[in-house]
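Asks: Some structures are shown below for you to check.
All of the numbers you see were taken from the coordinates with simple rules; none came from a lab. Nothing here was measured: the structure is a model prediction, and the numbers come from that model. Cβ atoms are built from the backbone, for glycine too; each structure is taken alone.
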Structure P
Amino acid sequence: MPTTVHDFDWPDRVVVGTVGVPGQRTFYLQARAGKQLISISMEKLQADQLAEKIDEILDQLMTIDGNPFHIPPNTPLELVDNDDLETVEEQFRAGVMSLGWDPTTAQVVIEAYPLEEVDEDDDGLLEDEDDADDADAAEVLRVRMPVGTARAFAKRTREVVGAGRPICVICGEPIDDDGHTCALPDA
């Protein structure tokens, strides 16, 4: 089957946000261009790494001698987006993600591919899904962001990731609302 590509070349909005309470949040990457809106779920670690790597790319570009691109060192205030996610209808759960730079358009490019599901048979053995006749068509989300939007995206994503449960200073594990018992390693 052909690959379905959800392309956002100059999105009106691209953000990471969550649904749920800390400790039970689901993270979403959401992009909108006009009436086209897509939401894909992702792991908290994926969101964190995405923000970190976007900033790394932009910081590296700033250090290149003769760089023809204006890369903002900080988030432009006019691009700050603290609004909630729009209506969330999950298209797919992100598996492999890639990040790149397109010098022809001066844009950061994110690609996200669906997490491949693997079924287990009754014996707990993994079954190969290559023979499935009713398999869904492969999908990919491709978002291209100008550098200012990329800085704003990374900043917001770090804030969303950091807004979870507080971390215990002793064991480094999250502290739940109903308390916490440290799981210290045996001495």
Structure Q
Amino acid sequence: MKKAIIIASLLISSAATTFAQTWSVDKAHSRVGFNFTHLQIAQLGGTFNSIDGKLTSAKPDFSDASVEFSADINSISTGSEQRDNHLKTADFFDAEKFPKLTFKSTSWKKVADKKYKVTGDLTMHGVTKPVTLDVVLGGVGTHPQTKKPIAGFKITGTINRKDFGVSPATPSIMVSDDVNLDAATEFSKD
């Protein structure tokens, strides 16, 4: 009996792995952005223009998904070349020493219809910390040209820049400690 239970467990585990589907981020139709408060009065923000990511899920509602994501710090764009260059220096991101920002999920939970909480390890500026983000499934469909299944997600959350050692000497009155993350991503099934 015990042997039958072990075999059944292995088959179920194997079946779940077999049916897992991998989705790749469509870089041309995705945006990963952030915003912060400057001088306690103005919202400023930017994007990372070079990103990569994979999502894996066996269930059509993505309730068992896992995701890995990266952004090239040197691709930061805020609409000001001078600010972009400053953000890449050791004063902030230190892109020469820490060229990538990465996120790897450790938990993905469905909390309502099309709404999820994803927790994972965010690595930025050489520091890895757990963060929890809100995810909303925008929809699924078929791309009219490639005929591949596609899915869109909106991701939001807030992190504290000082938790990651990003410009800890810069006072909060100049640049807010809290940084809001705001991403709109489109994935295509591989």
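Asks: Given -4500 as the derived value for helix-only ellipticity at 222 nm (-39500 (n - 2.57) for each DSSP H run of 4 or more, over all residues; to 500), which of the supplied structures P, Q does it correspond to?
Replies: Checking each candidate, the match is Q.
Asks: To which of P, Q does the computed value 23 (relative contact order in percent (Cα under 8 Å, 6 or more apart)) belong?
Replies: Here the read-out was taken from Q.
Asks: Identify the structure, out of P, Q, from whose coordinates mean count of other Cβ atoms within 10 Å over residues 71-78 was calculated to give 11.6.
Replies: P
Asks: Hey, distance in nm of label points 7 Å out along Cα→Cβ at positions 31 and 143 derived from one of P, Q reads 0.7; which structure? Don't jump to the answer; show the numbers that get you there.
Replies: Details: P: 0.7; Q: 2.0.
Source structure for this number: P.
Asks: Here is a follow-up. Hey, mean count of other Cβ atoms within 10 Å over residues 39-46 derived from one of P, Q reads 11.5; which structure?
Replies: Only structure Q yields this read-out.
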